[in-house]
Structure 1
Amino acid sequence: MTLFDEDTPLRLIERLAPDVLVKGGDWGLGRIVGEEIVAARGGRVVAFPVVDGKSTTALIEKARGG
């Protein structure tokens, strides 16, 4: 997981050039920001299913001690 301050992670994805880009399943393939960049470099884009009661926001809050 990587945090970023822009509206989208596009510039971060361009800079990091990840081999794998993972996004929550609420975003279908074809709608994920940076998907084309990762795929063009031979990387993989994966959309994981949403798990009820779990969220990135809650995970970050827990990590911060909240």
Structure 2
Amino acid sequence: ELDRLEGYPLLYDRLVVEVEDELGSKYDAVTYIMEEKAIQPPPEHYYQLLVSGYEDWGLAMDELERAKG
């Protein structure tokens, strides 16, 4: 279950937000907001998963590297 994988409710709070696609269709999207007390660098295995995703999508690594600390 996604809640468990995202650390809800211990590390993250869950928030449903309305998003709109390029055609104007609206959808509910589940987001996770890290609890202030839980902010810390990501574990190495999770960081490597993020690196892989950033590389796959051609994203700049600076924000990710800053998050690692």
Structure 3
Amino acid sequence: MDLSKPALNKAIKKTESAYGKAIKVDLEKAIRQLNEQDGLLERCMKSMNITMPKALLWQHIRKLA
């Protein structure tokens, strides 16, 4: 989960040839939804059996934005 910004940018650039700007738009949309919808992050964490503290997960998610 600890993806560096350069690695993320490289991955996004690689996918743009196939998906255009959709990958970046969808990533931003998903992060916004996690932030705005009460309990969504917690439900996702539970369904994926994520055991790290929510605050730490948010730190990782914010690095992606």
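Quick one: relative contact order in percent (Cα under 8 Å, 6 or more apart) came out at 32 when computed from one of 1, 2, 3, so which one is it? It traces back to 1.
helix-only ellipticity at 222 nm (-39500 (n - 2.57) for each DSSP H run of 4 or more, over all residues; to 500) computed as -8000: which structure among 1, 2, 3? This value belongs to structure 1.
Here, each number is a calculation from the coordinates, and none is a lab measurement. Please read all numbers here as calculations on a predicted model, not as lab measurements.
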